[in-house]
Structure 1
Amino acid sequence: MTLRAVVFDCDGVLVDSEPHSRAAWMAVLEPLGHPGTIDDVRRCTGLGFHSTWGHLNALAPLPPPEELWHPVLDALRASFQSGLRRFEDAIGAVEELSLVGVPLGVASTSPRDRLDLTLEVIGLRRRFEVTIAGDEVEHPKPAPDVYLAAAEELRFEPGECLAVEDSGPGAAAAVAAGMRVIGVARDPGQAGPLLSAGAALVDRVDGVTIRALLG
């Protein structure tokens, strides 16, 4: 099936937001006296807010997720003020593909508030025809829901979409949806999980390479 559209993950693909995510979680956990460490949060990379809450709550009880979400989001917004680094390879690819008319989407585990905040900070919202947030589907990554929703809103079959991911759970979600996946291991520890999930590893998100795959 011919590839006709591209769906990007956001955190870790477009922006280096994971350090900010870890800082935000720690800013909320420490005043609670929670024993979770930054390594505990790191192990939740790619899983989204509710799954991260679940993993940390298993270590020691936390307030309900609906009580923690806004403190985490506020801490994230404050952390972003110190400088949210864009991955210029991916930003360049988005700009290039958009300019030549390739339909683009975002499929993120982030809740809508966080996804909108991130895209606003990096100034890319207008480049995407479709953005799907993690709280808009029933099951988070590694379930395929968010990628299936992106394909549906783009009006393409999943097999006509190329996904760009940086984590094993994200790649597994896109593969389960029926998409081809390229994986960029910003974190070298994700190279193995990306390959195991079925992604083709690349060193960088290159617009020329993606256009070649699109034919």
Structure 2
Amino acid sequence: MRALVFLCALMFATASAAADLSVEVRTGAGRPVPDAVVTLYPASGTPPVGQGRFDWPMRMVQQHLQFSPFVLIAPVGATVAFPNLDQVRHHVYSFSPAHPFELKLYGRDETRTVRFDRPGAIALGCNIHDQMIAFIKVVDTPYAAKTDANGVAVLHDAQPGGAVMHVWHPFMKSPGNEIVQTVVLPRTGGVNQAVRVDLRSPPDRGGGY
């Protein structure tokens, strides 16, 4: 009986040992940076990537001659839908080494899908409408989040201890459009991390981003 109680207590302690990492990304001038992707790799090992932690739609919508969202986080192995909600046809493509693909012309209320089986950044375009630009960040860790309009991303229930944190943005002035830092997470509670980045000027998206 005592062994059972001890085992249950140990399991509870292990399950409750988790922390939240809040990351604020700003430019050197202090402006918040939305759409930055923060990923975390604990030194103790990365749990298997499952779609349970990714509770947003795996969709890259084409509407008003734009892609939405501008940046989508997708776990390795995810199938992303590309619905066309415009009155015109689109021709979606990517030359990105992680997963080049092409979805030839299709019209309103039609959908195509692509499965992404390798991590990396996928730059999207439309062969018909040059202003249509977006990105899919395919990640191989369950600890991934995107900064909001205030430049803040929160990673929940991360494993305690040392970890490597990546911050990626499509216009970041750094190799691979990302920076890498080390962080230490407590067994419980939360940690705030401030990150400063330099960004290139984005291309004209017709009044977007």
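Throughout, read-outs are computed from the coordinates displayed, never taken from laboratory work. As the structure is a prediction and not an experimental result, all values here were calculated from the model. Cβ atoms are built from the backbone, for glycine too; each structure is taken alone.
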Legend entry - Given 0.95 for FRET efficiency 1/(1 + (r/R0)^6) of positions 50 and 106 (r between Cβ atoms, R0 = 30 Å, to 0.05), calculated: source structure among 1, 2: 1
Inset, instruction - Could you figure out which one of 1, 2 the value 35, 21, 13 for semi-axes √(5λ) of the Cα gyration tensor in Å was computed from? - result: 2
Legend entry - If helix-only ellipticity at 222 nm (-39500 (n - 2.57) for each DSSP H run of 4 or more, over all residues; to 500) is computed and equals -15000, the structure in 1, 2: 1
Legend entry - With relative contact order in percent (Cα under 8 Å, 6 or more apart) derived as 26, matching label from 1, 2: 1
